[in-house]
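Each structure below is given as structure tokens.
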Structure I
Amino acid sequence: MSIIVFIKTFINKNNDKRFLILIIFIIMEYKIPLFDLNFDGKEAKAALATIESGWISIGAKCAEFESNFAQLLKVNHAVSLSNCTDALHLAHRILGINEGDEVICPSLTFVASVNSIKYVGAIPVFCDVEGYDNFNISSSKIEPLITPKTRAILVVHMAGFPADMDGICDLAKKYNLKIIEDACHSPMSEYKGKKLGTIGDIGCFSFFSNKNISTGEGGMLVTNSEDFEKKAKLLRSHGMTTMSYQRAGGHATTYDVVDLGYNFRMDDIRASIGIEQLKKLQSDLEKRALVRSNYVRLLKEIDRIIVPFQNNTEFVSNYIMPIVIKDSNSEFRDYVRDKLHENGIQTSVHYPAIHRFSIYNSPDHYLPNTEYITDNEITLPMYGNLSLEQIEFIVQNLKDILK
């Protein structure tokens, strides 16, 4: 008797299916995981070489990573940081967003996007997304939310697909607002020939373990403003005028502290991994584009499935593969996910709506598109090496479950 059959028999006698599902999830090995780390020996060799160099904190490798990243995005400045949350936090500080100011933002994003608003004492004002087929903040719904306290719009390019930046930039210009782009899903994604993250005042990227570019933890702030770059570099290291690497190289012997900064630095070990990851990025994104095209072609056969962003014609990162179930609710969505997991297919949800979390919950929020999506979205496996046979297996499982 297999261990899963044994546990099923034991649990069924005690009528506790929830515990059964939990145990199966713990012990099972997914046939198809949600994502796959795009690492090989090059990252390990780069990290080892940095360790053997004798300098492992922020230094030459961080500078090289920043330069390479800026060139890739055709932006003037890139500042490496410990994670994307720190980049978002600094973006608000740099743009002068303060206590009591309002920032219009989506609720359909990871909570760090909105937490960064509260870090500076500002107030997040939630805006609904375009629709079930477009998870990005709706430019047409932003203007009614603008008040004399509004200082900025925080745009999240969901799944790597571009928001309506023309409409958003027009509003920003009309009302003298700043634009922060949360582009953590979007390295190399484009909007009318421009890279996402480079269109607003400041762009923020993530290098978390499941992102298109991974250093384990890490982030990057990009901008075309020299003043913003200088401010970011000052604030990422305690507000100090020079850093250890400069002093160790003989370029300075002392420092002053001129602002209330943070310890948001990346280190050279992770930067060396990031340098290798950048070399693989274009090839990986081209593979992901093929994976998505196969998904879209096969999922069209399922009437109850909406595939968001089908009308997009831009080059994008395809960070995740979201779908939405029609005529559904959260209980049925979770049932579908459970069945996929039982068949060895790992899934996720992007994301629980932030305005429903206890810290942000308010009866004033009316976000019908966001709420339907967050209750009925499933994120399917997405990575460059996902085979056609695996995609067919996933889609066939969805067909069978949704009959």
Structure II
Amino acid sequence: MDETTLPNRVKKRVLVCFGTRPEVIKLAPVVFALRKQPEHFDCIVCSTGQHREMVDQALKPFGLKVDIQLDAMRRAGSIGLLTSALFELLDQTFNELNPDIVVVQGDTTSAFVGAMTAFYRRKRIAHVEAGLRTHDIFSPFPEEVNRVFISRIADYNFAPTRLSADNLLHEHVAPEKIQITGNTVVDALQYLSNKVTTSIPDGLNADLQNFIVHHKTILVTSHRRENFGEGLANICRSLLDIVAQLPQAGIIFPVHLNPNVWQAVHDILGNHPRIRLLEPVDYLTMLYLMNRSYCILSDSGGIQEEAPSLKKPLLILRENTERPECVDAGCALLVGTDVPKIVGNTLRLFNDSVFYQSMAECENPFGEGDAADKIAELLKA
């Protein structure tokens, strides 16, 4: 008898919890996969409000709406206050919904508190993108500690790669709690690929379109706490040096709204004619900018996975990475915030076509785009 015909079959209530834009991007495919099986899953989507504006931007291209909207940042002014607010709000939410499984992604404060609240209530925890490690508790901060804690209490650790799974095994996570699925960011990119390649996003004004047409653009993002201060200043000085030495280059930099980033970047780069500083852009616009860029400089974790999928060479503006697969595959280089490394490797990408092609054509180490379906099947079982 097929399992769906068994009379005692009980539908699982799954609460998918996120609070930041990368979480939306990587969990949207999981939501779709769960909702394709309504006979097995009652899927409820909760946004914590950690980054409300950027989450709302990320939801739109997927046509995804949240079922529960919390407002954690209204009472938060530090990591401690945010964590406290999330515990209170999520505890109330869990009390009302009584989920069977709680799905979190990655290493944010929302993911950490969502998993811990589920643990306190003895609910099953599914961790998407489990096992990423730098083995330095302060880099990235506080994300490295968040994801280590989540792995210790998760019932399902969905590792994107073999290396991530091995990290979990080395930490004595039980093998039966680990499954290699690939990374759901590849699923998201495939879902949105037609929208990215066939039309110019609404948020891209004529001046910026013209700028892209007439320059070899370098896309830059930086938001990591460990780069605040001198590190970010070095990144900005590197960009000035790059445009001084590459007259054909133009830089597009969507600037994070955190005052530690926004003010520093605008103070150093705000008046250069070949540098465009943008407010945060929606995900479709970001994908379009990545697609149209010549290369990318970023400290973002998600972009380390997206750049190989889009065949764009990436210089990682960090001292270490929890995604060494992209470095090992030849898709990316670690340059940190060292000015000579940033400038020298960018110039090499522009002046050495063999070097450029070796990075652009490397094999994507993050999967085939079927991770979300694998996750749904594993949760069903």
Structure III
Amino acid sequence: MLSVQQAELLILEQKKDFGTQKISLSLSAGRILAEPIFADRDIPPFNRATMDGIAIKFSDFEKGQRTFFIKTIQAAGQEPKGIPSQECIEIMTGASLSTSVDTVIRYEDLILKDDFASVLFDGIKLGQNIQHRANEKSKGDLLIAVNTKIGAAEIATLASVGKTEVLVKTLPSAVILSTGDEVVPATAEPLPYQVRASNSIAIKTLLAQQGLEPQMLHVPDDLETIKNILSNCLEQYDVILLTGGVSAGKFDLLPQAFKELEIQEIFYKIAQRPGKPLWFGKSKNDKSVFGFPGNPVSCFLCTLRYFIPWLQQSLGIEKENAYAILSEDVSFAPSLHYFLPVYCSVNKKGEWIAKPVKGSGSGDYLQLLEATAFMELPPDEAFFKKGTCYPIWPYRSLL
């Protein structure tokens, strides 16, 4: 069996470039930027007041003047107004400043009466309360790099440089195939020996967090039906994700279907728990195929640990490692990678602390409700000591 690292390497070797597309800025949240974004003008584009108050020529103050005639008032968005020496402009935050003034004094340091402003504070400094032109970026400077995930801050920046359309990485088309005669739709009333479909909807939800909108189909335990549906999916979709049917049981028909459809097996089984019977391969037309175990926790973990990193690297997103400190001692005897469900929280030192969540095996999907991540424990140890730091794979927000 492959190690976790070997399996990960083989999967990531099959990452793909699905191209780019232009979409409306309003639809770009969560997508991956495929073009560099540059400043189309200086930022800020003018000297701007950062406080409400008055704008003066500092040399007048330096010469001892403390009371200024208010020549005019200027709001943000108005054309800058010039004034003669020894006078001032009443200025609002964000307003553009003319070259006739170079210092802003806030209202809190003034008395305004009868069109005059008297300065109460002697510690006035040249250029105070002004953000100067190009203080942040100059025209042509890089603002957002390629492969950045677009969020609220990126959308605000894109809008500020006039990008109403943006070039993003194209997402792969995906389909999720659930298998097994024991699986019925969530809307059905299951017989005592049946279960409602949950794996496929869990996978779909994890993929939706990455921006994917996969289709969902179900195939019965019939080889010819499986082959027909799978063959059609290989023509229509970039990636096929299957749940169940990949183990060694007599009704686990996917390996035979893969063989007859000439889908190449890259590997089968990983030395880990849960999620050992993971199948990965590619078709003749270079479509990626993930065969996840049928047990809910195994399926969930393998999607999180293997498919999502493949997807992110295909889209140019570099892997970001997360770590947490084990809150209590844990023992695990088998020489396997162990993915321990944990609940993560932050202590007063700002450290992530992972508390193990008890469950009854890979069929116990309810433990996923209490956990927020899986902690990856190495196979060369049997005892994991409280206070030790290990990698985690979060599947929900930790804050």
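General remarks:
- Parent structure of the calculated result 19.7, 54, given that Rg and Dmax of the Cα atoms in Å, for residues 153-224 alone is the read-out and I, II, III the choices: II
- Structure (I, II, III) behind the derived value 6.0 of distance in nm of label points 7 Å out along Cα→Cβ at positions 129 and 305: III
- When distance in nm of label points 7 Å out along Cα→Cβ at positions 105 and 353 is calculated for each of structures I, II, III, structure III comes out greatest.
- When Kirkwood radius over Cα pairs in Å is calculated for each of the structures I, II, III, the largest result comes from III.
- Distance in nm of label points 7 Å out along Cα→Cβ at positions 41 and 329 derived as 2.4 - corresponding label from I, II, III: II
- Sorting I, II, III by distance in nm of label points 7 Å out along Cα→Cβ at positions 193 and 257 from high to low puts I first, with the largest value.
Every number in this text was worked out from the coordinates using simple rules, so none of it is lab data. These numbers were taken from a predicted model, which means no experiment stands behind them. Cβ atoms are built from the backbone, for glycine too; each structure is taken alone.
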